[in-house]
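Every number in this text was worked out from the coordinates using simple rules, so none of it is lab data. Computed from a predicted model, the values in this text were never measured in an experiment. Cβ atoms are built from the backbone, for glycine too; each structure is taken alone.
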Structure I
Amino acid sequence: MITRDVAAFIAFARSLATDFGPATARAAFLVSPDGFMRAEQSAQDNRYMAEAGAFDTGAALREHHALQRALGQDVPVVCFPGDEATPDAVFPNNVFATARVDSEPRLIVGRMRHEVRQREAGRADIRGFFRDTLGYAEIDLSRQPHPCELTGALVIDRARGIGFCGLSERCDEAGAARMHEAFGLRTTLMFDLAAGEYHTNVLLAVLAGRAALVYPGGLDAPGLMPALEALYPGGVVELSREEQAAFAGNAIALGAERVWMSRRAHAALRPATVTGLEAVGFAVHNVALEAIEAGGGSLRCCVAEVF
């Protein structure tokens, strides 16, 4: 089922067991911020991006290396080199994602809105690593016309096979349907993002299939909160505007006990938010990413999960 009907979604989603697959990834991959700079095309609809003078490639490289070391506490982490021709490639989760559908491992390649990011989808090394080295089937959505920026637009509960897809210029309904099929999801709820928002994953994070961080003010979807509360009773943690602006919604759980976010996001958390996460068994860990955040994304955007 893929729908905008919140009531129908809740009725179906509540019946789903947490047997779709592992709630968290078994590994992750990153792309190094070589040639990290402001991409003017991406800046057209990413209000989080800083001006060109705020970009510091050296600092971004140091932060990124520390990020790889930190996430390695939870899962093996592979890092591919960056490329000056693709300055946004440090955020690979929009372009590449993985899934297991009927036991078949898949590499999914997304269709990016902007040409500067469409170049990333052509990377032979990443495609070849998954196809030839790991034996993943390749599902290539990059050549069809509908934008579908993978786990930027689509937040997935991997334990239940549920998708939450925010529609914007970065993902339309047809693109959402293609992702729903590629990930083999049981159900996907589509909704609009608020004006000025570009990706769902800076507004919503589903954590290990048992909790959700959400900023309702960024969603043009009043029915989403009841849906989350029905699925994660006692586990929905609502973010303030200040917390979300610091990228607290751009968080990820790569294991059962830790939530990772940037240092700036962690510093912005209210005591109630920390308490809410602790109540569902998560400790918050952080990595300094101030230089990388100039690119309009944060920690979760840097992480492509391997399932």
Structure II
Amino acid sequence: MADKCSDCGSVSLSHDYTRAEVVCNQCGLVIDEQIVDPGQEWRAFDSDQSAKRARTGAPIKLTRANKGLSTEIDAFNKDIRGVPISAQQKSQMYKLRRWHKRTSISSSMERNLSIALAELERTSSMLSLPSNIRESSALLYRKAVEKGLIRGRLIEHVVAAVLYTTCRQYNVPRTLDEIAEVSGANKKDIGRTYRFLKRDLGISMPLTDPIHYIPRFASELGLSGQVQEKATTILDKAIKQGLISGRGPTGVAAAAVYIAGVLMGERKTQKEVADIAGVTEVTIRNRYRELKDRLGLDIPNA
């Protein structure tokens, strides 16, 4: 299949599977026709129909130690017709399941992965992280295992550091304090492991943008979209003037949300905002005064 237009050389192409054509968006030339549609040719209106008509298995899942590719012996104790099996067959199946479980985790690496990925799923669930973050975290943990970077370190610390790293990479607003609280690990140990993984895996980490915390803080405080928009505008001005340099992103974002709430008539107390953001009221007051004075904000009775 062509990757650029043979007439004008443009690489902006549209694949129209309805007409089975590849069309150049620049000059309109039909580059190819009668192309093959790689999509499914059947329709499904519910999950049952989709499961019956699909001819492929489930996708690979990095969050499972065997990537979801191994065979499992279920514990239903019924034959192919759904009839319960005898007591002797139940005993045989129990032994088979036990030995199957033992042989599926034969090396120390597989044993480590089975424990670590279960912990990763638990922590991710408590942090309400989406599936793409979990998969990326599992991939990063596997890389650390392959390079031997986890030897001598607690699994909980490495898992928490991997989750924090992935959240930073994907701009998901989760603080180190939150991850430490959920994982039960010490914040300093997680931070030390994070820096170690970042250095040895050559990870380029972007700076945390406080704007990413605004929707979350505003939502948990029950504030409207107008408050979020106002807080974003305040932070944009603060970033352009270099006011957030050396400041914690959560504290700056919380102060912007507090100011926006006051300006838009949806006032929340400094304590309420501080509790949601995981910072102290003193931090909110200090960041509030800095933003007010440096940006020249007229805040009534704040």
Structure III
Amino acid sequence: MTLEDSISTFANFLKEQDTHLVTVEGINWYGYSGFMMPAYLPHCTPAISESVAEEVLKISGLPFVRWDAGFGKVVKETEWWYVLKRGPWDIENVKDKKKRWMIRQGGKRFSVHKLTFNEALSKCPKVAQLAAERYKGQAKVESREILEKRIQAAQKVPGVLEYIGCFYEDTLVSYSENYIQNNAVWLANIRHDPAYLNKYSSYGLMDGILDYYLNQKKMDYVLDGCRSIHHRTSFQKHLTEIFGFTKEYAVLKVKYSTIFKIAVKLAYPFRNIFWALSDKWINTTVDNISAILRQEYIRRSCADL
């Protein structure tokens, strides 16, 4: 599949889910968590001008649009990065002997393989619900209705979405929901039944994922995502310290609507207060404001790059 085909396929997949999609000068953007962002994995993202971003902002009617530039080209460290693993994957490269043992135990106790869409639809919702109970409302998980809509879209537009499952005997205990684009994969959602974590199910799942995508399918990289701006997870640190994921830097760009820009400017001097509150108090509004202000801090730090 060519790069152009891969890009259009992902856009068609989003359309099938009724995702808010905007195309300006051939560049696809989609609605994500209340803002617009390009519908590409970082290595596929085209050069985006301020005028294109301005037009997307106008058409979408959302408070801001976000994109980045320079992935794979920025040599110096910035405040904006992606966390990813390039191949091949070899457990012997894990430096910590105890962690290496835990990964091996996970590999022995669990089996990991790609799920059919029917398997995903019948088995994943239960794991997602158990994961939700573990996080006590701090993480959004997929309902059966959401999964069904995604899977229906994937069946109409093949080659975009895959599920990898981790099994204890015949029971699905963990899974990863993955998006494919131009020979790379984004691990968009990973869910675990907490009852099996002490048996190292999470280690077994990640070991299986990396072996499948990097060793067997020879993909360019496995992506966890961009830098977290909510700071409620240590998962990226876990991936870098144990599985050898690395940070690859880029430059963050943001364009706000007029009213939202004023609000961010007024709130920015109080960012440290919101960050402290967010660290100590679980509150959706405070957490969202904190994230917006952290995003603005990162944007400003990248302004001269």
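Assign the value 51, calculated as percent of Cα pairs over 34 Å apart, to the correct structure from I, II, III. The value was obtained from structure II.
helix-only ellipticity at 222 nm (-39500 (n - 2.57) for each DSSP H run of 4 or more, over all residues; to 500) computed as -6500: which structure among I, II, III? Only one of I, II, III returns -6500 for helix-only ellipticity at 222 nm (-39500 (n - 2.57) for each DSSP H run of 4 or more, over all residues; to 500), namely I. Each of I, II, III could give distance in nm of label points 7 Å out along Cα→Cβ at positions 239 and 255, but the derived value 2.9 comes from III.
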